[in-house]
Structure I
Amino acid sequence: MVGGTFDPLHDGHKRLLARSFEIAGPGGHVVIGLTSDSFASHKNHPIRSFATRKADLERYISQIIQSTQWSVEPLYDRYGSAIDADFDALIVSEETLKVAVEINRLRREKARKKVDIHQISCVLADDGRWISSTRIYRGEIDVHGHLLK
């Protein structure tokens, strides 16, 4: 499982997705939690609609993935189905590691098996800071981390 808002889809997201599919491997299944419009409304920048973000995500994944199954489900909170679902691994960034640890704690409280947590390092922009959607929306960088200001 992996989750995010994916708006805009940038190189950091692409690393996160690539690692998810690498871990699942051929014949595996990746569940991608995509923040719902209501959950994404807390962001400090505009967010495109769930339908638009989902279409962009599906188009990108369809271009790069051939042998691994995947599905997109809406996230209405920070956990989605990760507390109750039967799956093996969470793939997170440095920013979301705490959420993954919390998911395992909540799973343990419900007598669910612990899942492996795989943390990727965030992709750095040309200035050495993380690529983020907020920075892209502010006009500081593009989706590849190239400086715009």
Structure II
Amino acid sequence: MKVILTQDMESLGLTGEIVNVAKGYARNYLIPRGMALEATEQNIKLTEIQRKNIEIKRLKAKEDALKLKEKLSGVSVTIAQKVGEEDKLYGSVTTMDIADQLEKQGITVERRRIILDKPIKSLGEFSVMVKLHPEVAAPIKVMVVPEA
């Protein structure tokens, strides 16, 4: 089934693109949540009219992401955690912990934009990517230290 995306979706495409998806995925998930429209002739014409506005929004979002990338360059986050034997953490450092620490530094980043392959479970210094835009990503330094 062909649908027109109404918002950027990492797995499918960008706003305004016409993509082919399974009927059930379109009817049960994308369309009810407002993430897509059925690709009828009327909706395609409407999207073509709105394409210029979509491009302007996309450029503005990229500019904002580049500004935030500059702000994030050189930023390091220090997280104190309880430590057991052999410097193993009792819990783990997750994207929520990193987002909270960035928030305390005055930088607002959604936690789902922070890319962690797996939760951090040991002390040390780690490089974590923050995906700000489909074309813009910024590395930040996360230092995990023992709680005093």
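For structures I, II, which has the highest computed value of distance in nm of label points 7 Å out along Cα→Cβ at positions 9 and 89?
II
With Cα extents along the principal axes in Å coming out at 50, 33, 30, pick the structure among I, II it was computed from.
Structure of origin is I.
Out of I, II, which structure matches 13.5 when Kirkwood radius over Cα pairs in Å, for residues 17-72 alone is calculated?
Checking each candidate, the match is II.
For which of the structures I, II does the calculation of relative contact order in percent (Cα under 8 Å, 6 or more apart) return 20?
Answer by label: II.
Upon calculation of distance in nm of label points 7 Å out along Cα→Cβ at positions 25 and 97 from the atomic coordinates, which of the structures I, II produces 2.6?
Clearly, the read-out refers to I.
With distance in nm of label points 7 Å out along Cα→Cβ at positions 49 and 129 coming out at 3.3, pick the structure among I, II it was computed from.
Source structure for this number: I.
Each reported figure results from applying straightforward, stated rules to the coordinates on display, with no laboratory input. On a predicted model such as this, the values are computed, not experimentally measured, just so you know. Cβ atoms are built from the backbone, for glycine too; each structure is taken alone.
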